[in-house]
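Below are structures written as structure tokens.
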Structure I
Amino acid sequence: MTLLFTLGHNAMAIEEPDFEVLAEREGYEVRRYEPYLVAEVDVVGGDSDGRAFRILAGYIFGGNEGGQKMQMTAPVESRDNSAREDVTTYAFVMERKFTMDTLPEPEDKRIRLLERQGRVLAVRRYSGGWSEAKFEKNRQALYDALARDSVRAAGDAEMARYDPPFKPWFLRRNEVLVPIDWPG
């Protein structure tokens, strides 16, 4: 899937992971995602969004073996680290053209390269800012809808952010992603 952003007179396509919509329910979609690659980093404490973004952007903008520049993709994923309460894990999705063998090694050793396995997710879309309160409100609404439909969560919620910070907050696309047990 590809999104199109317009910047002034220039249009820029943003690549996203491939998925298939399996079902549409009140308040969420069920999607099957194909495997995809990410670069991820753990960040401790306040202003973790900005610090994580700078670390990961440094990697894709040339801070890697060979100085290779890569395209920005969407979404930027984030999740609380289940092992440490004060740690958040952030991930940039890598371009589809790469494999684990062809991704350049990061110069920053805090960055991990890994493959997200194919998975089925319940996804609730919302617009607006990236506050923890906004995410929590939508996370709870998704868990309530899953309980209503007797769908079992198979993992913790993640936030997916699709738009750059300069896009007006009320136009931003955000999602809550929850792995689920889904028949078939």
Structure II
Amino acid sequence: METLFQSIQTLQRRLSEAGIPSVVIGGVAVATWGNPRLTRDVDLKVLLGRDDAECLLTLLSPDYVSLLPDPHRVLRQQALLFVTDRDGVRFDLLLAETPYDHEAIRRGREVEVSPGIKIRLCSPEDLIIIISTRARDHEDARSVVHRQGDALDDRYVLHWLRQFERALDDLTLVAQYQQWRGQSGR
């Protein structure tokens, strides 16, 4: 895990020095805010749009190698990029596409994950919002709700889950979150 955390810190420092905020989402964030678990890659939300694809690729060169044959095209079409660093750590970089993405990055928190290693993670609330929209990640979301308990900003979570219910035409998100909150001993 030490190499993983160092790799995250190095990439986030490079982005930050270029004026590009980012937050870790996914497994590394789940392991911090919920139940610890292993993860094979790092999911990073980056505050750039599709028009900034060239800027990102230039910034990453030559220390990060794309796992895609045409990273320019994929960044412009799908707003994502898969790269590895010199230590073999895989990063899944997702561009900020929505007002919610911008808010989640703005609300990110710097966390010391190991002595002397600080990384910027999405908030526990934003992690719940992000992963509760994917059925396969419900157990992770439940673990974050249970571990964070009353420290969670329910109003914020419910606001965004209602937005996603409308956008995704899925009226189960708020009820699922409320069920998890009920199970967390609240």
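Bear in mind that the values in this text are calculations on the coordinates, not laboratory data. Remember, predicted model here, so these are calculated numbers, not experimental data. Cβ atoms are built from the backbone, for glycine too; each structure is taken alone.
A value of 37, 28, 23 for Cα extents along the principal axes in Å, for residues 55-126 alone, calculated from one of I, II, originates in structure I.
Computing helix-only ellipticity at 222 nm (-39500 (n - 2.57) for each DSSP H run of 4 or more, over all residues; to 500) across structures I, II gives -15000 for structure II. Matching task: 1.2 is the computed value of distance in nm of label points 7 Å out along Cα→Cβ at positions 111 and 143. Pick the structure from I, II. For distance in nm of label points 7 Å out along Cα→Cβ at positions 111 and 143, the value 1.2 is produced by structure II. Each of the structures I, II was assessed by mean projected area of the Cα convex hull in nm²; the largest value belongs to I.
When percent of Cα pairs over 14 Å apart, for residues 95-134 alone is calculated for each of structures I, II, structure I gives the greatest result. Between structures I, II, the greatest calculated value of distance in nm of label points 7 Å out along Cα→Cβ at positions 39 and 119 is seen in I.
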